[in-house]
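Input: structures, listed below.
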Structure P
Amino acid sequence: MNIIPEIAARHAEHRRWRHEIHAQPELAYEEHQTADLVVRELTAAGIPFERGLGRTGVVATIEGRAPGKRIGLRADMDALPLQEMNEFAHRSQRAGVMHACGHDGHTVMLLAAAEHLARHRDFDGTIHCIFQPAEEGEAGAKAMMDDGLFERFPVDAVFGLHNWPWLPVGQMALRTGPVMASMDIFEATLKGRGGHAAQPHMAIDPIVVAASIVQAWQSIVSRNVDPLEAGVVSVTQIHAGHAWAVIPEEVVLRGTVRSFKPAVQALIERRLQELGAGIAAAHGCTLEFRYERRFPATINTAAETDFAAQVATGLLGSENILRDAAPSMGSEDFGWMLQVKQGNYAWLGTGGETSCLLHNPRYDFNDEAIPLGASYWVQLAREFLAQA
């Protein structure tokens, strides 16, 4: 492995930053303290920055020796609404909030790379380090873009990096084309007629109808979507009633839809509404349906993915690069950036003997990956800017 020695020598300090962020996690659009830490270290490194894009985002700009190409490097900063179950010293100090997806590590890897690049400036061109808020379901990437991210900080390509505990430390995975699915959310409010639980014939029970709707929705992917395409419908919330002996007036169903292609996305949206409304009407209920497209699919462009794989191979060795990794049905708002810019989103192995998977209450970013990720960012920026 060709880890940059100077970055490796700073590992203890970088780990301290990561633990500081982990102990004070912040939810989407509340990343004020995290942004303060980013700004603190950018200032110490003499790197100019702007705050407030997408409400709490930070963009740092590192100019090289002369004008040239421009590259964007992106890291997300927000945490999840999850109660941490770890007991180590840097565990979350905020009840019900934790860094269960490794965004603390993402922030530090990019910050460490920015520090190194600013110290040496052995390149021509411009590097924009994008510290993004609100990736966890709240489309912080789009919020930054709506605030003029790429107009104010133009780039020729943009790159993202996410930790991947399914891979061991020292490996990376990349693929051309769809790498993460789109994410849509839906909410269905089913209204019946409440009544006494002992007299169901006098009511229209929306719970029974909701159960039929949920079962029917699970047939959409298996019976409406082409078997060669990918899609997932998940009902993740059912809210109804407050008393033992009362049939409630309404039920609220919420969930998510994942897909890679717009045609599949549109089909699932249409069938959710058709099945829900039809079943509701057949039982004498009404259905109010809301559907929102939160993230597009994350689709890597070919040239930038080939380039990123080349950099990763030089860093870790060809035996540690999974070049055509299977895509994930998880989602990523980096897809918004790749709708308007060329780029690549890669996975960095963080797995170990005791590692948990993402969004687990015992998850913790593997600090051994920090110098790998930071070195990747540095080499990616240098080599990209050196291209003709």
Structure Q
Amino acid sequence: MKLESVELRRLNVPLKSAFRTSFSSVNLHQVLWVHAITDVGEGWAECGANERPDYSSEFHDGAATVLKEFLLPDLFALGNDLSAEAVAPTLHWAKGHRMAKAAIETALLDAQLRAADQSLANYLGATKDRVPAGVSVGIMDSLDELMRFVEGYLAEGYLRIKLKIEPGWDYEPVRLVRKTFGDDLLLQVDANTAYTRDDFDLLKRLDEFNLLLIEQPINEEDVLGHAKLADYIETPVCLDESIISADIARDAIELGAAEIINIKPSRVGGYLESKKIHDIAVASDVAVWCGGMLETGIGRAANLALAAMPGFTLPGDTSASSRYFAVDTTEPFVLVDGHISVPTGPGIGVDPIMEIVDGYTVSKEWINKP
């Protein structure tokens, strides 16, 4: 196929409530969409970058700039030789910028698969038509508030609770949730790199709560530190921010630093790289699950296709649309018996509802083939 033009669209989508992690608190999902027009049809994707470079070094304005000035010109230049599979090799020279690369690769993959009348789930080798859903619970202002939210999510049917933690908000919230809701609750925690090697004894205290895992407890660059922590505590260590490629995933597994892996397609450069990480993990008998970046329906649909692959054996963060948004940008994803259905239509399997999207849009820019 041939790339003809790309629309970079910025949206501000209100969240139903503030979402706080160890590095930020947001009330508004500010998102960059990539809309690719090709000679075989159009495709949509959501860039995983935040407004600020807090989760990773990437951010909206930077992703848009690198797309316009460097990535898109190279893809336009491919002419009829363009395919989704050609994106990563073509852009390999550009260091980093994985979220920007993932966005354009996914938009092109959506267009390519729509033209072939093939779903993304089928293309990736998915084996499930629905996936178990967990929910991520942010850091709260009080324990009472936390308990109200957790109780509400369990009443909705979520199968797993993930608690965001940071120093000072860790042992007591976890203890209270475990005591209140019992030992059968699938419970895990996510530190988003908030701790250091000096905190190993503190993190070891969490062993008493029989957690599924502790996610990214220390700095993402300290892979060896995670291996040391994995030897020191009983709770399985899961890597998130550290895993930026299949090569890093392989090395982390061999070092013993990644007993479980959270795969976020935007973080690793796209769904094709995500599939490679999945395959490495399966071959190493390491469980994987699909994380999220507060995606709207466009991004959530693609994540569900990934989460339907056979190696994804733990509930992911692909929650229902209503977890975050009063009104989503696509037909909403709904929780049924603790699961969410995987889209089966061509490409990512959903279309944006433009009347809603236009209401959230704050800017749009077209980049045309020279």
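When Rg/Rh (Cα atoms, Kirkwood Rh), for residues 210-345 alone is compared over structures P, Q, which one is greatest?
The maximum falls on structure P.
With FRET efficiency 1/(1 + (r/R0)^6) of positions 98 and 290 (r between Cβ atoms, R0 = 25 Å, to 0.05) as the yardstick, tell me which of P, Q scores highest. Walk me through the numbers on the way to the answer.
On the way: P: 0.30; Q: 0.95.
Largest calculated value belongs to Q.
Identify the structure, out of P, Q, from whose coordinates mean count of other Cβ atoms within 10 Å over residues 42-49 was calculated to give 14.8.
Structure of origin is P.
Compare distance in nm of label points 7 Å out along Cα→Cβ at positions 10 and 138 across structures P, Q and report the one with the greatest value.
The maximum falls on structure P.
Taking mean projected area of the Cα convex hull in nm² as the quantity of interest, name the structure among P, Q where it is greatest. Show your work: numbers first, answer last.
Numbers: P: 20.7; Q: 16.6.
Once mean projected area of the Cα convex hull in nm² is tallied for P, Q, the winner is P.
Rule-based calculations on the coordinates, nothing more; no lab input. Everything quoted here is computed from the prediction, not taken from an experiment. Cβ atoms are built from the backbone, for glycine too; each structure is taken alone.
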